[in-house]
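Please go over the structures that come below.
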Structure P
Amino acid sequence: MTREAVKVLKAAARRWDLPLELEFLEWDADRYLETGETLPEGALEDFQDRYAAIFIGAFGDPRIPDNAHARDILLGIRFGLDLFINFRPVKLYDPRLCPLKAKTEEDIDFVVFRENTEGAYVGVGGNFKKGTAEEIAVQEEIHTRSGVERILRAAFDYAAEHGKTRVCMADKSNVMQYAHGLWQRCFAEVAAEYPGIEPRHLYVDVLTMEMIQAPESFEVIVTNNMFGDIVTDLAAALQGGLGLAASANLHPGRVSMFEPVHGSAPPLAGTGQANPMAAVVSAALMLEDLGHREAAQAVEEAVVRCIRKGETTADLGGALTTAEVGDRLAGSVEGNRPS
């Protein structure tokens, strides 16, 4: 899938004469199994000093059951580079793909801001008497005022800059009174700085229900790390599945990382069945972040055209292979000459 996204990126670079220089880092599972190395020493500093963006594919290999390779690289980059925004656009490109009846492109068009460096993913906790009948497992969430405030402010800034009038924050503060109570207080304070934007709070279980009943009511959603992980998978189902789910891991003004939301699918490796469109749309997000907005829009429009023409992999109802979809998208991008 990443190979096909790179194919489309190269087509965009040729069409718009972009100063796009790609460097490939072979940090795959084979390398890890051979060397035991995940993130090489100095990798984060190298990213910061030498690169404008990072583009990665899905991680996960059954030969590494503890996911150490994926965890160390993916979370290592997110945490190490302080990429505190996980930005997920949720767009329905064709009504046929939505599992909800009578929903259109206008009904499903929102973004999710997932806090990306705190919460339940910090790895704080442990086991006592592990493997015994008396085992105790502790997993802690960590939330800081600065961390909560900056993701909330990023969501409101996005709304203000893109003409959105509603921001919804989701938590579970009726149960998690301390950690999510902090979210409640910060949300009220930050919302007061944006008088033209309507703040709305929903408990996360209510949010998931309303995403199904009335997805058109959402423009910008902001939530914590774990809830954002879950909510964005539900959102992907609304737009046609994880094969269309793109994301950006951002820290404004710094090198950022772009990746499809889905995980890996080892049984599909080499079969030509995997859908590369999530990776391609992630590449479009990267192009936009790098300032190449026209090229980014052309890539996304190529995805829409292929979907509506049925030029897709089987999960979206088509009959093309992964590589054939990449070829169609690249050709569409390169032939999409602006007037």
Structure Q
Amino acid sequence: MTQNISLTRYLVEQQRVDGLIPSQLRLLLEVVARSCKSISHAVNKGALGGVLGAAESENVQGEIQKKLDIIANEVLIEANEWGGHLAAMASEEMEDIYVVPNRYPQGEYLLLFDPLDGSSNIDVNVSIGTIFSVLKKPDGDAAVGEADFLQAGQHQVAAGYCVYGPQTTLVLTVGNGVAMFTLDREQGSFVLTQENVQIPPDTQEFAINMSNMRHWDTPVQRYVADCLQGADGPRGKDFNMRWIASMVADVHRILTRGGVFLYPWDKREPGKPGKLRLMYEANPMGWLIEQAGGAATTGTQRILDLTPSKLHERVSVILGSKNEVAHIGSYFSKL
């Protein structure tokens, strides 16, 4: 464990010592972290806070919202709109972008977030989390619009997530590797607990929703079938399968000990390239995984190379241990 370095100190050193981030980005990330602390408190209260259960509304995706979905979304907007760091925000829970109101100064950054990933786990006390991504507003635009957000993931300037589990852990990259911070509730601050996170390149663990196997494309079916044959099959080794149904929790496990996570295209909705959202989930998680030495693809393309055509674009996701992701890609290349 590193010696009691707070998130604030870590970010100041990234700014002042290493020159990796400007002061406005540092302040923005501190506000996002404070937002995550507030969401963590609401999550931890659970039934005592009256926050469990579904709300009487749907999000832009047509999904029933949980009460905590709405609370988390409001916390992030209210905390970030007035600081002068942002021009606009976009949320998985909102159809349109949220432009910083004229009564507040506008900054040069764009914030995207999935306010509460893994909502189906809220009521059963399983880990959920917040995912966020920061982009730079293109130069020369007088007014911010949706088109400003449509940037490939390789243009992110910061990305991370906060997982609300037995500990509340913030995972962050500003393009200089991946760092993990644990919320010290006595101090009320995030403390650095791991630097330079690295994912083992090889693994014997995969995460996928096996109930959808009959709907997958042939390459994914063949890959999983080969893994299930274990030491007697073509892979020559036994595999474990994990599935939490919370991308934050599954990716956190991969960053901690390796593995691969798959949420592929399936034939139930053939017109959609995948289930997960490119800008709110795949891009930030893909960058974190790459910064930790892993890989993130659709099976045929690097995720961070994709230029979105709309705000809520979906994508197939395969990410994790580098050699295993490459091996999965070989199943696609054989088509």
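To which of P, Q does the computed value 2.8 (distance in nm of label points 7 Å out along Cα→Cβ at positions 94 and 166) belong?
Numbers: P: 2.8; Q: 3.7.
Computing distance in nm of label points 7 Å out along Cα→Cβ at positions 94 and 166 on every structure in P, Q gives 2.8 only for P.
Have a look at P, Q and say which one yields 25 for relative contact order in percent (Cα under 8 Å, 6 or more apart), as calculated. It traces back to P.
In this comparison of P, Q, the computed figure 1.7 for distance in nm of label points 7 Å out along Cα→Cβ at positions 110 and 190 is attributed to P. One of P, Q was used to calculate helix-only ellipticity at 222 nm (-39500 (n - 2.57) for each DSSP H run of 4 or more, over all residues; to 500), giving -8500; which? For helix-only ellipticity at 222 nm (-39500 (n - 2.57) for each DSSP H run of 4 or more, over all residues; to 500), the value -8500 is produced by structure Q.
Comparing distance in nm of label points 7 Å out along Cα→Cβ at positions 70 and 238 across P, Q, which is largest?
Between P, Q, the highest calculated value is found for Q.
Computing Rg and Dmax of the Cα atoms in Å across structures P, Q gives 20.3, 71 for structure P.
Can you tell which of P, Q yields 2.4 when distance in nm of label points 7 Å out along Cα→Cβ at positions 230 and 318 is derived from it?
Numbers: P: 3.4; Q: 2.4.
Working through the options, I get structure Q.
When Cα Rg over 2.2 N^0.38 Å, for residues 38-181 alone is computed for each of P, Q, the one that comes out at 1.08 is Q. Where does the value 3.7 come from, among P, Q, when distance in nm of label points 7 Å out along Cα→Cβ at positions 6 and 222 is the thing being computed? This figure was derived from P.
None of the figures in this text is laboratory data; all of them are computed from the coordinates on show. Quick caveat: nothing in here was measured; it's all calculated off a predicted structure. Cβ atoms are built from the backbone, for glycine too; each structure is taken alone.
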